[in-house]
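Several structures are given next for inspection.
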Structure I
Amino acid sequence: MRLIELAGLWRNRRLDPEQLRRVQLSRLKAVLAHAAQNVPFYRELYQASGSRPEDIQAPEDLTRLPIICRQDLRRAGQTAVTPLGPGEPPRIEISTSGYSGEPLKVCLSPAERRRRLLREFRALLAVGFRPPDKLAILGPQRANPRGWHERLGLFRTRIIPAALTAEQMLESLQEFSPDILWVYPTVLHPVAVRAGWRLSRYIRPRILISSSQVFRPLYRERLLADLQAEPFVMYAAMEVGRIGVECPAHNGLHIDADAVYLEILDGQVVVTSLENFTMPIIRYRLGDQSEWIEGECPCGCTFPRIKAPAGRDADMVLLPSGRRASIAMLDYALRGEDWIEQYRFVQEAPGRVRLYLATARRPDETTIEQIRARLIGALEEPLDYEICLVERMPADGAKFKTFVSLI
């Protein structure tokens, strides 16, 4: 049954635009009707706003419905979840990472969870996961039951939890010798440092997948120069599962348009799940920033494309004028400083940022002042930077934050 379902998912990648639109509209109407009838949060939301889900006759009509955010679902609690019916199997509860500081519990049915895993496998196949390959996932701890295919030596997968020490993770990677390495960038960072930025002496993956966070430019360049692996970006959110995956043509990320409907409003990603009935996610602002890519993709997949998300609202520096700028501009100011093992920007006020640098050796004052000068010139409006040297950064769990706003 799962093979048949996977085959159908794979065929969806070649649907013509009109076929895809019909699939989206059919699933969208079903989700909206269910939410309005069975989920108290949405029923009350639409009544209060005067919205009528039955008026949605095309995906573009979604603009008639209100946009929600994580705080709305956190406040709603169980009223955002479909009540469990008699004889239904227990729900599966998963939690978002809390990277934004506000973790959210998401409820799925076993069938919805299975569908997510199949879409995740489809994404891996799309980037080149082959039957004899070994896949190592470096990130949060999660269950990894061995299927029949692994017992046959096919699509072998090992999850290496971030709770291990850098040395333990490196040993596990070396012992497994993966063909594909799928990482949270900040989980891989201490491993790369432990390897002296020569991971290629321990592993030789053919493909490097990053997800959950944006690879900082200087970190990505340094890593790829060593590993010589083909890089791919995957885009997902715990609320809706897989959203998009970079294709082999490396011309943007193809959206899982048979499972999510995406809007980009003033650069902000708003997502609607076409599969979540247990806990519907409708016009949900993720906080990510991206933009559409027009035209057909040479890879043959007909799903629409976006640029790789540039980061979240939480990764934006607040300038004295009230405007915001990407933290990536400050990252570039640290380019080439190989003595920096880890760093974190903490914004304490619109005009003031504190930079913490974890270093293996102490730089001289000239180097510090050169960095300060580059930081001051990195943004359109100069900020006051205090640079602090530390031996190590405090752990944040699987996702280390390179930027924290205290404003």
Structure II
Amino acid sequence: MPLGFMAGGRSAGIKASGRADLALIAVTGEPAAAAAVFTPNRFAAAPVRRSRAVLAASGGWVRAVVSTSGSANAATGQAGDDDQARVGKIVATALGIEPEDVLHLSTGIIGTRLPLDKVATGVAALAPDLRPSDEGLAAAATALRTTDTTTKAATVSVALPPDDGVARSVRITGIAKGVGMIHPNMATMLSVILTDAPASPEILAAILRPATARTWNQLSVDGDTSTNDTVFLLASGAAGGAPITAGSSAVQALAGGIEAVARDLARQQAADGEGATCLLTCRVVGASDDANARAVARAVISSSLVKAAAHGKDPNWGRIAGAAGNAVLASAAVLEAAGLDADEAAAMAGTAAWVDPDRLRISIAGHLVFDGVAGGPQPFDRAAARAAMDGAEITIDLDLGLGSGFGEAFGCDLTETYVRENSEYTT
């Protein structure tokens, strides 16, 4: 747990199963700097709208995050917005802060309202038990879960260069949930990343947007984008030292650590995709630029045919080639977040990614199966390739032969279990 935070989780009775469904993270000192990336879904849920308002009103300074699991509080109209505001008041009363200090997360069934009496009772019981420890954060991570089979957390320590004459180490820890309704822009999930680095909301926003574009926006389990997608990044500043400034070597080091945590969490989510038996990773090199590389990787990983072939351990390179040839660049907002200027992003958004079949090379689990330069399909040991695919992770490598652009994407295989789970789960 980074310095300056405390956390916990428990059952408030929101879930009929009785499993943990309420999480709280609180700042132990002065307000923490905060930044966020939210779902682009037009049915954005009440907690998303409430959190946007909190960040706008506070200038990006907050004291707590509350999460409820079991009800999405999405598509619930004004009543849902009123309920979410009430949750903020409940948390504020329990922690001795203001409702405008509280960020909100919620996940679960769309169209159901929050059981406010249960939330109030749960918050009152949980608030005194918050702990500034790894165990407290683990309890919060467990309470985020819905259909997840594992609790997802990642942490790194980063040595910041002594831009102010003082070397220091900061900790970055993230928790996440989400294994269904996962698709790029951004991947359906909830995540909170905490750091004790001294960084402003503006610095955090500049770090979080491109990190999300290169990690969670490159994650796909089933092609559906949720109403509740949210990632929060909070910095307590408790590690001490002068505030990190834009353009410094310290901000570069912090950004690298935050992206490493985001990538780790995205891979954990892909591996735990509903019904999944393996993690599916697509790496693209040799693209004309990074945006094209990410588009191709995303197209391959999002293909139902590729996912089904992965489940059958079938080295079917034709499905990969077909998906790559259909790749389309992301929206202007995503391209701009990843580092393109506004005009360039607008011009490229929604256009076909550049793929030349005569230069394309495809490898599956280390086996070269297609080489456009050498004439196309390549002889390979199919039995050996199938055996290589029979593990916890299948890697697909594409070399576009057009430049130096790199991108990767994460997903999982498509199984009968996924279909069964989602035919039985009320949404």
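Since every read-out is calculated from the coordinates, none of them should be taken as a lab result. Just so it is clear, the structure is predicted and the values come from calculations on it, not from any experiment. Cβ atoms are built from the backbone, for glycine too; each structure is taken alone.
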*One of I, II was used to calculate Rg/Rh (Cα atoms, Kirkwood Rh), for residues 254-349 alone, giving 1.01; which?*
II
*For mean count of other Cβ atoms within 10 Å over residues 238-245, which of the structures I, II scores highest?*
I
*Out of I, II, choose the structure whose coordinates give distance in nm of label points 7 Å out along Cα→Cβ at positions 62 and 198 equal to 2.4 when calculated.*
II
*Out of I, II, which one gives 22.1 for Kirkwood radius over Cα pairs in Å as computed from the coordinates?*
II
*Which one of I, II has distance in nm of label points 7 Å out along Cα→Cβ at positions 86 and 310, as calculated from the coordinates, equal to 4.2?*
II
*Of the structures labelled I, II, which one yields 0.95 when FRET efficiency 1/(1 + (r/R0)^6) of positions 22 and 46 (r between Cβ atoms, R0 = 25 Å, to 0.05) is computed from its coordinates?*
II
_Winner on FRET efficiency 1/(1 + (r/R0)^6) of positions 54 and 190 (r between Cβ atoms, R0 = 25 Å, to 0.05) once structures I, II are ranked, highest first_ = II
